[in-house]
Each structure stands twice: as structure tokens, then as C-alpha cells.
Structure I
Amino acid sequence: MEKFYITTAIDYANAKPHIGHAYEKILSDVLARWSRFYEKDTFFLTGTDENAQKNDQVAKEKNIPTKDFVDKNTESFEELCKTLNLTNDDFIKTTQDRHIKVAQAIFKKVYDKGDIYKKTYSGKYCEGCEAFLGERDLVDGKCPEHKKKPKIIEEENYFFKLSKYEKEILKLCSSKNFIVPSGWRKEIVNRIKLDGLKDISVSRQGLDWGIDTPIDSEHKIYVWIDALTNYISALSYPAGAKYKKYWPADVHVVGKGINWFHSVIWPAILMSAEIPLPKQILVHGYVTFNGEKISKSLGNAIDPSELIDKYGVDQFRYTMLKDIPFDQDGDFSENSLKDRTNNELANDLGNLLSRTLSLCEKYYSGKLTKQKNDGLFEKLNLKKIEKHIENYNLHLALEEIWSFVRASNKYVNDKEPWKNEETREVVLYNLLEAIRISSLLLSSFIPGSCDKINSQLGIKSGTIKNIKFGVIKKYSIKKGDILFKKIE
């Protein structure tokens with residue numbers, strides 16, 4: 001069986017999650033579910049970055065022990081996974097022993113290779129990014145992500161010979177399918193060509209939070225080196241069965257702000273440690289609010305759990321995916337959530353289900369046997385849907401599925417089965433099949449609602465093999481509650 005290993009970035013545990021975190025997780029979950037739909041052996045990983053210094057700083061500001069503070073916030077990320085109805089197979093925490101051992105092992109392996117050395121360094125350090133920034137990274141002397149001037153830090157650190165791998169990294173990043181979309185690939189390639197690769201600090205001195213380097217107990221492993229190893233520590237590198245089965249990762253899903261770390265630093269570390277490279281870095285844009293990136297540090301975070309409590313999880317998932325193409329920044333709008341719920345979900349899909357089942361119960365007591373194909377399925381373009389998902393254009397895939405839902409609504413209006421007794425059974429069977437197949441195609445996007453559809457149809461969910469007409473020989477339907485309640 002073909003395998004598929006997908007990861008999200010791990011999130012800082014310095015505050016509760018916001019809808020930017022939710023977007024990346026939903027996007028990844030759809031891809032994981034779609035992979036399983038195609039019967040691939042799928043492993044989906046998410047988690048939290050608990051060793052970051054910003055976690056320690058905020059905990060100290062709040063006068064809470066750092067471990068207690070981190071544990072509490074991590075709970076909210078784990079709870080979000082459940083709230084979003086994610087199918088993640090694991091949740092990695094970087095304070096876990098299984099991770100610490102692997103992070104130290106990788107550091108030691110790179111050190112033994114001769115690729116880590118000690119030197120004194122002075123530079124501009126952004127605490128929000130937890131990274132040293134060059135002049136080219138700044139806008140008006142400030143970090144463009146966090147709107148703050150970086151601190152000047154001078155300290156003795158251990159450095160990784162990133163410059164040693166410049167040619168290999170440039171070749172990798174120049175390849176067509178390693179970084180997608182192409183705009184972010186070009187940005188990385190241009191930066192390497194313009195500035196080259198300079199050696200980077202991989203330790204920090206004098207800290208009381210983080211993972212000790214295995215070569216010097218006075219130094220902590222730089223958080224980005226530690227964090228990136230989560231993708232293999234969760235698989236029990238190097239001897240674990242999951243590591244042997246699933247590595248290399250098929251897709252790392254990351255926000256554009258951490259593209260450099262994943263596309264340049266992570267592959268270079270893996271090259272040094274002689275570990276196979278991930279196949280692809282999928283870079284998405286930011287969720288914005290009034291044009292500004294949603295961020296805890298900027299104080300405009302929106303709690304996804306509150307929106308889900310108010311409107312429903314599938315309504316939230318659908319709107320986020322429909323409104324925000326992965327390759328662009330997208331503005332969140334509560335009004336859009338209401339409109340899409342009322343019009344697309346309730347009027348189009350919900351109404352199609354409700355009136356079809358009502359007619360089936362009225363005329364046939366909910367029992368329908370297989371009938372001839374009446375041509376409705378010519379309106380379904382499965383290849384187009386598959387191509388959109390292959391290219392990560394989930395909003396376009398949804399639009400294509402919805403064109404079939406709308407065609408089904410037009411079909412019932414045109415055929416008028418409440419009037420035409422001769423064709424009634426054929427029309428209603430074709431509609432039940434259309435709803436079943438729509439539910440299969442939408443099960444990766446709005447899974448809870450599709451489970452409800454299947455329950456009312458009296459069937460179980462299926463795989464890609466079931467996307468064909470006439471699979472169900474006899475329907476025994478039982479109409480249930482309204483699928484999507486309209487928002488006043």
C-alpha cells in the first residue's frame with residue numbers, strides 16, 4: 001500500500017490557539033483524509049513547540065512555572081484538534097523524552113560530522129521569530145512579522161556549517177516540486193543566490209529552559225533545530241517501525257513565515273546527519289483580519305473554538321477552505337461564514353438532501369431499488385476535482401463539487417418528480433446516488449455533516465472505489481434533522 005506522511009508545523013505553546021493555527025490544521029486534515037479516501041497508508045502529525053524561549057518569557061511575566069504554563073496551553077491545542085474534528089495520528093510535544101533524545105542525537109551526529117563549531121557572535125535577534133535577522137530581513141529597522149526592533153545580542157554559541165551545503169540546498173530549492181507554490185520557491189532561490197548561505201547559531205547560552213546540547217551542558221539547543229526534529233522524533237528515529245515505514249515526509253505544511261527554516265535549514269541538517277530529505281514543503285499564506293496577519297503578538301487573535309461553538313465545526317471548516325486559497329493571504333470574515341452557511345451549505349446541500357428524502361418517504365416509504373442512470377452524472381467532473389486537490393487548490397475542488405450539487409438541484413427542479421409519476425422512481429434514485437457521491441467527495445472537507453448524510457441514507461461511507469453510479473442496490477432511507485440550520 002502506498003504511504004503518505006503529512007505534518008503541520010508545531011505551534012508555540014505561549015498562548016491559546018487562534019484561527020491561523022486552525023486553518024493550517026484543517027488544510028492538512030483534508031489532505032490526510034483525502035489520502036485515506038484513496039486507500040493510502042496515511043500518517044498525520046501535529047503538535048506543540050514547548051521549548052521556545054517565548055514560552056519561558058511569557059510564563060515568567062505571568063509568574064507561572066514554565067512547565068505548568070506550557071502544559072496548560074498545550075492542552076488547548078490538543079483540545080482544538082478534537083474541536084476541529086482532525087484525524088491526526090499523533091500529537092508531538094517537544095518536552096517529551098522521546099523528542100529530547102532524538103533532538104540530542106541529531107545534534108551529536110552533526111557535531112561528530114564536523115559540521116558544528118563554537119564561536120562568539122553578535123547579531124540582531126528577534127525574540128518573536130527566535131532568530132537572528134539580517135538587514136535585508138528588516139523593514140524600517142523592525143521585524144516585519146512582529147513589528148519590533150530586534151535586540152543586539154553578543155554571545156558564544158555553537159554554529160552549524162550551513163554554508164557548506166549551499167550548492168546542494170540551492171539545487172534542491174530550485175527543483176520544481178520541492179517548495180510549492182512557485183512564488184515561495186522563487187523567493188527562497190533568489191535569497192540564496194543573492195546572499196548565499198551563512199553559518200547559523202544552533203545553541204544558546206545561559207538559558208534555564210530548553211534542551212541541553214549533548215556536548216556542552218551550559219548550552220541549550222537552538223529552538224529551531226530542536227523543533228524541526230519533531231518530524232522524525234514522532235516516528236521514533238532511527239530504529240522505530242514508524243520511521244522506517246513513513247519517512248521521508250511526503251508533505252510538510254507550513255506558513256510562509258517559516259518557509260526558510262523548513263526549505264533551507266531543515267534539509268541542510270538532514271544532509272549533514274545523512275537522513276533522507278522530505279519530498280515537499282507546502283507553504284500557505286496567512287489568515288488575516290482587516291488585512292493584518294492574525295497573531296498573538298499583535299493582539300488580534302480570534303478563538304476558533306468560540307466560532308465553532310456558535311456556528312458549527314463543518315460550517316467553520318468549509319468557510320476557511322473556501323475563502324482562503326492556500327497560496328494567498330486570506331481575510332477572515334464572520335459575515336462570510338454566515339453567508340456560506342445559509343446559502344451554500346443550507347440552501348444547496350441541506351435542501352437537496354431534505355427535499356429528496358421527503359419525496360422518497362412520501363412516495364416510496366423510504367425504500368428505493370436500483371434504477372437506470374438518467375444522465376445526471378455527466379455533470380460530475382471527478383478528474384477536475386482530483387487535479388485541484390493534487391495542486392492543493394482546495395477552494396477550487398470545493399467549487400467543482402458544488403457545481404455538481406447545484407446541477408442536482410437543477411435536475412430535481414427540471415424533472416419535477418412530485419408531478420411525473422412515470423419517471424419519479426428513476427429521478428429519486430438518481431438523486432440519492434448524487435447525494436451519496438457528493439457526500440463521499442465532501443467527506444474530507446465536512447466530515448461530520450457527511451456522516452449525518454450517510455446515516456439518513458442508511459449507508460456507510462466509502463472510498464474512491466465507490467464513486468460510480470449504482471453502487472447501492474437498495475436504499476432504506478430515514479430522514480433526520482436539518483443538516484444545516486440557517487443563521488438569522
Structure II
Amino acid sequence: MKRQFTAACFAAAGVLVMSTANAQKATPQFSLNNKSVKVYVTEKGTDNRITPTETLHFSAKPQPVETEVAVFVDPSKSFQTMLGIGGALTDASAETFYKLPKDKQKEFLTAYYDKDKGIGYTLGRTSIQSSDFSSSSYSYIKDYDISLKTFDISHDQKYRIPFIKEIMTAAGGKLTLFASPWSPPGWMKTNNDVLHGGKLKKEYDQSWANFYVKFINAYEKAGIPIWGLTVQNEPMATQTWESCLYTAEEERDFVKNFLGPTLTKSGLANKKLIVWDHNRDLMYQRASTILGDPAAAKYVWGVGYHWYETWTGANMNFANEKLVHDAFPGKNLIFTEGCAERFDPKGLNDWSLGEKYGQSIINDLNAGTVGWTDWNVLLDEKGGPNHVGNFCFAPVHADTKTGNLTYTSSYYYIGQISKFIHPGAKRIISSASRDKLLTTAYLNPDGKIAVVVMNKNDEKIDYFLWIKGKAVKVSSAPHSIATLVVE
């Protein structure tokens with residue numbers, strides 16, 4: 001797929017984390033005087049890839065009539081603050097990165113993390129010990145070391161830590177990074193196996209809580225700040241790879257009695273603790289059980305979720321996110337993982353990959369989500385490496401034999417959002433008068449508005465971008481996503 005970057009992007013601001021409470025007034029003095037609209041488009045069947053296509057100018061536009069399609073934007077009503085958008089920095093991504101020639105490594109770093117020439121990722125996730133996207137299973141400690149005296153992250157020093165450091169540099173020196181465990185060591189579990197589910201044995205609750213502290217301190221000593229962590233990746237899934245099961249009550253009690261207090265006593269209460277970290281289908285039950293207990297909820301920053309059980313659905317259970325947001329407005333929603341599974345190289349040019357990403361991100365943000373994290377940022381030509389054959393798609397794939405990079409449609413669909421909506425931006429009202437258009441909008445810290453409009457249908461749709469009695473006329477091409485920047 002041809003790769004084409006835009007020439008300019010807006011300066012990113014520092015991360016600002018706020019609750020996703022009810023809408024409040026913002027920038028009441030906002031004016032459209034002397035403002036124009038720059039349009040950037042990614043479009044199927046063309047070379048447009050986050051490409052600037054036109055600059056439009058507002059004119060007076062009275063009340064639209066019902067035969068006119070419109071996207072109504074209201075900057076005076078604001079919602080949650082954007083934390084960031086990014087992807088997972090796994091062992092698989094790191095190992096693949098270092099198989100590339102130097103010029104392709106630089107291209108990759110620029111494509112994802114450069115705010116001007118790339119799509120400006122600012123958020124990342126990594127694993128505590130091994131995951132399925134590692135070349136093998138491994139642990140940071142020796143067997144039966146309850147006191148963790150043998151704790152050692154030298155495994156990660158070969159690929160993953162240098163990889164994350166290069167990314168931090170490419171991102172301007174700062175990355176909002178959170179970490180997730182896939183499993184405790186096998187001997188700590190009821191099935192005596194790091195794979196295939198099982199549960200944490202009660203006698204190791206404190207030792208496992210101490211493990212998180214060891215990891216944070218070791219990574220920060222290595223020069224990688226840890227912003228937050230999740231309690232457990234996919235705690236309701238028994239997998240052939242690293243996995244560990246917790247019921248909602250078990251996760252609540254582990255947070256309340258062990259992990260939360262241990263982080264606090266260790267001087268790490270500022271680390272953002274995320275619960276659930278699994279699919280949308282059960283997220284309300286999980287959130288209500290944990291956050292309904294004040295003694296557990298006081299340690300929790302937010303609820304993380306994935307999309308796998310709803311990937312094939314028409315609406316992907318976005319309503320469940322909104323229920324959690326409305327029931328617990330003082331907590332945050334964060335998308336912590338998603339990808340297209342069952343890798344097939346024939347699917348690298350499948351446009352529907354990007355459209356599914358666009359559908360998810362727009363609806364997730366509109367439901368109150370503050371951060372969105374894709375799965376692996378880079379995989380090889382087989383959709384790995386992966387020690388259990390669980391191969392999948394990434395936005396960017398590397399052919400480790402030729403060194404070439406392939407940018408899938410998902411890379412560009414994510415980029416239409418991550419490039420133009422910056423950390424610290426406030427979501428504002430954006431309402432389409434027809435359901436064939438998906439839209440979200442943000443007011444950036446620099447005062448510019450980014451309106452995302454997606455059309456996944458077969459026909460062109462002409463519409464008005466309407467703000468406070470003024471409008472510009474825009475054409476949304478079939479199977480396209482556009483970002484309209486009001487500046």
C-alpha cells in the first residue's frame with residue numbers, strides 16, 4: 001500500500017487526566033471569525049492517505065432543512081479529556097523492529113511517533129513478563145523465590161527496553177506507558193502452569209503484589225517511566241498462552257487487600273491502576289462489582305476493555321461502555337487492546353480492517369473513553385513472532401526477509417484521529433444528522449478543533465459542517481475517513 005504523510009501537524013500538549021463527568025461549558029468565547037477548515041482524507045481506491053485535499057471557508061448558514069445532511073459541532077459543551085492514542089510495545093514488536101535495516105527502523109519510528117511527519121502516538125502498553133506475543137515464555141524470577149530476591153529484567157534489556165527507549169526519543173522524550181501481566185509464574189498458580197489459565201494461589205497474593213512494585217522500579221531505574229498498570233490481562237479467559245483467571249470478586253479483593261495497599265506503601269500511589277482489561281461484554285458487571293466497593297474503588301483510576309467478543313457485531317456493545325461511564329463518572333474508560341485476529345497475508349490490503357478501527361475508536365470516544373491503545377505496533381510477515389501460533393494483524397507489518405514495511409488501512413484510520421486529536425484535548429459535541437456518517441470532535445489545547453467524519457458506505461455523502469450559524473459544504477467519499485481541522 002502506498003504510504004503518504006501530511007506535511008504538518010499541530011503541537012502536542014502535556015497529558016492531562018480528568019474524570020469523564022457530565023458535560024461542562026468550555027471556551028464560551030469561541031468565534032469562527034477568520035477561521036478556515038483544512039480537510040485531510042484517507043480514501044479507498046485512491047492514493048489519499050491522511051492527505052490534505054482542500055481548505056474551506058465558513059459562510060453564514062441558517063437553520064438546515066431536513067433534506068440537507070449536516071454534522072453539527074458545538075464547542076461550548078465539553079466532555080472528557082484526551083489522554084492519548086497508541087499501541088502495545090510487545091516483545092514481538094521489539095524483536096521484529098531489530099530485524100529491520102536502520103533506515104526502515106527510522107521510517108517506522110517516524111511513521112508512528114513523529115508529530116509532524118507521522119501520526120503522533122503518545123500512549124503505549126507493555127507486558128510484565130512474557131505474553132503470547134513473545135518468542136517464548138519467561139519469568140523475571142527463579143522458581144519458588146517468594147521474596148523476589150532473584151528479580152531480574154535482563155531478558156527485556158536485549159530488545160524490549162531499547163525499543164521502548166527509541167520510541168520515547170521519537171515521541172519527543174515522553175510516552176504515557178502502562179504495563180499488564182499475562183500471568184504470574186506457574187508455581188504461584190493453582191494449575192502450576194504459566195499457560196492455560198489457572199488462578200493465583202492465595203498464599204502468594206502478597207508476593208505477587210510485590211512483583212508489580214519490583215517491575216515498576218526496575219523499568220524506571222532502566223529509564224522508562226511507568227504511568228500505570230492493569231491488574232491482569234483478560235482475567236476471564238483460559239488461553240493456550242499466558243493467562244490467569246480472576247472473578248470480579250477476586251479481582252476486587254486482590255486490589256483492595258493487596259495490590260492497592262502495596263502500591264501505596266511503596267510510594268507508588270500515583271500510578272494509575274486499571275481493572276478488568278478484557279472485553280466489552282462483561283465490563284459493566286465487572287466494574288459494578290469492583291467500583292461498588294469503596295475500599296477497592298479508592299485505588300482504581302479506571303476500567304480497561306478490549307473488543308474481541310464483539311468484533312463481528314454490528315454495534316460492538318458500545319452501550320456497555322456508556323453504562324460504566326454513566327454509573328461511575330469519577331472513573332476513566334480506556335481501550336487497552338484490540339486487533340484483527342487470524343492473520344492471513346492476503347488480508348493486508350483489506351480496507352475493512354481500517355473501517356472497523358474507525359468505527360470502534362469514534363464510538364469509544366463518544367462513550368467517554370479517554371485513551372485508546374491498539375495491540376502490537378509492529379509484526380512480521382507471519383503475524384508474529386508468537387510462541388503459541390496466535391498470529392494476528394498489526395497496523396504495520398515488516399517483511400524481515402526484504403526489510404519492507406506494509407502499512408495497512410488500520411494505520412491510516414487510527415492516524416486520522418491520533419494525528420489531529422492531542423493529549424489534553426476536550427471532546428465536544430459532534431452530531432451527524434444521518435447515521436451513515438460517524439463523527440467525533442475535539443477542541444485541542446491550541447484552540448484548534450478537529451472533527452472526524454467517517455463514511456463506510458458505498459455512496460458519496462455531501463454534508464454541511466455547521467457551527468454556530470456558519471457552515472462549510474463537504475463531500476464525504478465512499479469508504480473514507482476525514483479530519484476537518486478548524487483553525
Worksheet item: The value -0.35, -0.46 for log10 I(q)/I(0) by the Debye sum over Cα atoms at q = 0.07, 0.08 Å⁻¹ was derived from one model only; which of I, II is it?
Response: II
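Which one of I, II has helix-only ellipticity at 222 nm (-39500 (n - 2.57) for each DSSP H run of 4 or more, over all residues; to 500), as calculated from the coordinates, equal to -6500?
Values: I: -13500; II: -6500.
Only structure II yields this read-out.
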Discussion item. Looking just at distance in nm of label points 7 Å out along Cα→Cβ at positions 79 and 415, which of the labels I, II belongs to the structure with the highest value?
Written reply: I
Fill in: Per relative contact order in percent (Cα under 8 Å, 6 or more apart), the highest-valued of structures I, II
II
Worksheet entry | Read-out distance in nm of label points 7 Å out along Cα→Cβ at positions 71 and 199, computed value 4.8, structure in I, II | II
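Ranked by distance in nm of label points 7 Å out along Cα→Cβ at positions 63 and 159, which of I, II sits at the highest value? Can you show the working numbers first?
Details: I: 4.2; II: 6.3.
The maximum falls on structure II.
Laboratory data are not the source of any read-out in this text; all were calculated from the coordinates shown. Because the structure is predicted, anything quoted here is derived from the model rather than measured. Cβ atoms are built from the backbone, for glycine too; each structure is taken alone.
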